[in-house]
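The numbers here are math on the coordinates, done by the rules we state, and not lab data. Since the structure is predicted, the reported quantities are computational estimates derived from the model, not experimental observations. Cβ atoms are built from the backbone, for glycine too; each structure is taken alone.
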Structure 1
Amino acid sequence: MKLPIFQLDAFTSQVFSGNPAAVVVMDDWLPDRTLQAIAEENNYSETAFVVRRDHLFDLRWFTPALEMDLCGHATLASAHVLFRHDYTRQEEVIFQSKAGRLTVRRKGDLLAMDFPARPPRPIERSAAVCEALGAEPLELHVSRDLLAVFGGEADVEALRPDFRAIADLNTFAVIVTAPGDSCDFVSRFFAPGAGVPEDPVTGSAHCTLVPYWSTRLGKPKLHALQVSRRRGELFCEHHGERVVIAGRAVEYLRGEICVP
C-alpha cells in the first residue's frame with residue numbers, strides 16, 4: 001500500500017526552522033501498531049494521520065514512542081496540507097480528535113487553531129524539578145504538564161536540563177516560560193518520557209501558557225516565541241475555556257510511503 005506523506009515545518013514561514021511534522025493522509029485507519037511503526041520510522045516529534053469523513057476529518061498524532069492526546073504543530077501542518085492540496089475548498093477544516101472537535105481557519109497568511117484551554121494552578125516548588133532543570137523557577141504550576149516560570153528570556157534560553165531527571169518526574173512534560181524581550185512571553189518544552197527531549201515549537205503547551213500569561217498580563221491577545229534552537233512564532237488569543245493559537249507552516253517535502 002502506498003500512502004501520501006508530507007513533511008512541513010510549523011509555526012514558521014521558513015524551512016529548517018519551526019517544528020517539523022509529518023502528515024499522512026489515508027482513506028481509512030490502519031492498525032494502531034502500524035501507525036506507531038510509521039511514526040517511529042519517521043522519527044519526527046509528531047506524525048499526524050488524517051482520514052476524511054464526509055465534511056470532517058479524523059485526526060490522530062503519534063510521537064516515535066506513543067499516541068498523543070493533543071498536538072498543535074502537527075494539527076497546523078495537517079490543515080496546511082488539506083488546504084494547499086485541495087482536500088477541502090472550505091475556509092476552515094474541522095478535525096475530530098481525542099481532544100474533541102478542533103477547528104482550523106484561514107486568517108490571512110495564518111492558520112488559526114481553536115483549542116481547549118488548560119489553565120494551570122500553582123503548586124509548591126520542588127527540589128526534584130529544580131535539579132532536573134538545573135535552575136530554580138520563580139513559580140511552579142501544573143495542568144497536564146508542569147509549568148515553571150522564570151524571570152526573563154535569557155533565563156529560559158540558558159537552561160540545560162537533565163532529560164533523564166525530567167523523565168522521572170511525575171508529569172507528562174515540563175514547560176518553561178518567562179516574559180519575552182520582543183514579545184509577550186517565551187517558552188521551551190521538554191518531554192523526554194514521550195520520546196521528545198525538547199520539542200522545537202509546541203502548540204499544545206500554549207493551551208496552558210495562554211491562560212497563564214493572559215491573566216498575568218491582563219490582555220487577551222498575545223505574541224509568543226518558543227526559543228528552542230529552531231525557534232517558532234505563535235499568535236494567541238484567550239477566550240475563556242478555549243484558546244486560539246495561530247501560526248504559519250511551510251512544506252519541505254512530499255512523497256509516498258510503502259506500508260506492508
Structure 2
Amino acid sequence: MFRQLLRDPNGRLGVALLAALLLLVLAAPFLGDGDAIDIAARFAPPSFAHPAGTDQIGRDLLSRLARGGAVALGVALATIVIAAGVGTLLGIAAARAPRVGRLILVGFDIVAAFPTLLLALAAVAIAGPGVAQLTLLIALTLVPHFGRGARAQTMALAAAPYLEAARAIGASPWRILWRHIVPAIAGPLLVLACLDIPSVIAIEAGMSFLGIGIPPPAPSWGGLLFEGYVHLDRDPLICLLACLALIVATLGFTLTGEALRGTARGISE
C-alpha cells in the first residue's frame with residue numbers, strides 16, 4: 001500500500017509535506033528555549049541566532065513554531081485515537097444490536113447537533129482551558145463521524161461469505177468481531193482518520209486563536225496566529241509562519257488521505 005501511495009503524485013507530495021512537518025517537530029528540542037524572553041531583541045529579523053526572527057517579547061519564532069507543531073500533532077493524534085476507538089465500538093454495536101443501535105444513533109444526532117464552538121465555550125466555562133479538555137472535547141464531536149462510518153461498513157459486511165463460514169464452523173461472536181470485522185473496516189476508518197486530522201488541527205488553532213484553546217504561554221499555531229494578527233503592522237512574519245504551518249499540515253494530511261483512499265480502492269478491486 002505504501003509503494004502504491006508513493007506512485008500517486010498527490011501521495012508523494014502529501015508524504016513530503018508530512019515528512020517536513022515531522023522533521024520540524026522532531027527538531028524542536030534542538031532549537032533552543034522558545035519561552036526565553038529577550039526584550040532587547042523583540043521583532044528581530046531572521047538571523048543566525050534566530051533563523052525565523054523573534055516575536056513581540058523577543059522569543060525565538062522557529063522554536064515556538066516547532067513546539068506549536070508538536071502540540072498540534074499531539075492533540076490531533078490523541079483526538080483521532082479516542083474518537084476512532086469510541087466511535088468504532090459504538091458503530092459496531094449499533095450495527096450488530098438494532099435495539100441498542102437506535103439509542104446510539106440518537107446520541108450521535110444529539111452530539112452532531114451542537115456546534116463545536118458552542119461546546120468549547122461550555123467546556124471552558126466548566127473546566128477551564130487546557131490540552132486535555134480540548135482533546136476530549138474535539139474527540140466527542142468526532143465520535144458520530146467515526147461511529148456512522150463503522151456502522152455502515154459493518155452492515156455492509158453482514159452477509160459476507162467469509163463471515164457466514166466463520167459462523168458455520170462455530171466461531172464465537174467476539175472472535176468474529178475482532179478477527180474478521182474490525183480488520184475489514186480498519187482501512188476505510190484509517191482513511192477517514194487521515195482526512196479528519198486537518199479538521200482537528202484547524203479546530204485547535206481556531207480555539208487557541210480565540211483564547212479558549214491551549215492557554216499561553218504554551219506555544220500553539222493558533223496563539224502564534226493571534227499574536228501575528230495583533231502585531232501585523234510591526235512584523236507580518238509571525239502571522240505568515242503560522243499560516244504556512246497550518247497550510248502545510250492541512251495539505252499534507254489531506255493529500256495523503258485522498259491518495260490512501262484511491263490506493264485502498266485499487267487494492268479492493
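The table below gives the values:
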| item | result |
| --- | --- |
| FRET efficiency 1/(1 + (r/R0)^6) of positions 59 and 107 (r between Cβ atoms, R0 = 25 Å, to 0.05) - structure with the largest value, from 1, 2 | 1 |
| Of the structures 1, 2, the one that 7, 25, 28, 22, 12, 5, 2, 0 was derived from, the read-out being P(r) over Cα pairs in 10 Å bins from 0, in percent | 2 |
| Origin of the value 0.75, where FRET efficiency 1/(1 + (r/R0)^6) of positions 11 and 227 (r between Cβ atoms, R0 = 41 Å, to 0.05) was derived from one of 1, 2 | 2 |
| Given 4.0 for distance in nm of label points 7 Å out along Cα→Cβ at positions 179 and 195, calculated: source structure among 1, 2 | 1 |
| Among 1, 2, which structure scores highest (criterion: FRET efficiency 1/(1 + (r/R0)^6) of positions 91 and 115 (r between Cβ atoms, R0 = 25 Å, to 0.05)) | 1 |
| Which entry (1, 2) yields the derived value -6000 for helix-only ellipticity at 222 nm (-39500 (n - 2.57) for each DSSP H run of 4 or more, over all residues; to 500) | 1 |
| Among 1, 2, structure where relative contact order in percent (Cα under 8 Å, 6 or more apart) as derived comes to 23 | 1 |
| At a computed 2.9 (distance in nm of label points 7 Å out along Cα→Cβ at positions 43 and 171), which of 1, 2 | 1 |
